[in-house]
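Please treat every number below as a calculation from the coordinates, not as lab data. None of the values given here were measured: they were computed from a predicted structure. Cβ atoms are built from the backbone, for glycine too; each structure is taken alone.
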Structure 1
C-alpha cells in the first residue's frame, strides 16, 4: 500500500536529492535565459548541485522546526548533521560553514 505522504528529503538517496536539485537548477537557468539573461553573466552566481541539495535539506530542517530560523549554533548543528547523514556532501557543507563564519566576522 502506498502513502500519499511524501518522505522527507533526508530519507531520499543522495542520487535522488541531486537529481531534484539538478532539476531545480535547470529551471532557474532556463527562466533566466527566457528573461534575456546571458549564462556567462549569471552561472557563477548560482549554487552548485550539491550546495542546492544542502539548502534543500536545511530548508526541510527549518520546516520541521516550525519554520523558525536557526540561531548560528543551531545552523552549525543542522549543517553538520547534513554532512553526517550524507558523507558525500561533507566537503560542500564545510565550505558553506566556512562562508557563514566569514560572513559573520
Structure 2
C-alpha cells in the first residue's frame, strides 16, 4: 500500500490517510513527533464517530492532546489513551507504522 510523505505532515501536526486494518479500509490519524509518527484508527471509543471536525482536520488542545470534535474526549499523543471526557481510561486503536525512505507506511507493508 502506498504511504504518505513524512514532509506533508507538519512537525507536531496531524494528517489523515486510509489504511487496511484487520482486513477493513479505515481512516487513520497520523501524528508527527519529529521523525517519529504514531497512528490510530480515526474512531473515538466513546461513540464510534470520527475524531476530525472536517476530513483530515484535527483539534489539538493547549495541553497538546488530540481532542474529539464531537464530544471533546482528549487523548494523549504517546499511547492514544483518553485522559479527559466521556471515554476516560479507554484508548484509540493503535496502527503500527514506520517511516521508510521519507514515506509513512504500515509496519507490515
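Taking helix-only ellipticity at 222 nm (-39500 (n - 2.57) for each DSSP H run of 4 or more, over all residues; to 500) from the coordinates of each of 1, 2, which one would give -21500? The read-out was computed on structure 1.
Computing semi-axes √(5λ) of the Cα gyration tensor in Å across structures 1, 2 gives 22, 15, 12 for structure 2.
Which structure, out of 1, 2, was mean projected area of the Cα convex hull in nm², for residues 45-92 alone derived from, given a value of 3.6? All intermediate terms of the calculation are to be shown ahead of the outcome.
Details: 1: 3.6; 2: 3.0.
Computed on structure 1.
For the structures shown (1, 2), mean count of other Cβ atoms within 10 Å over residues 13-20 is largest in 2.
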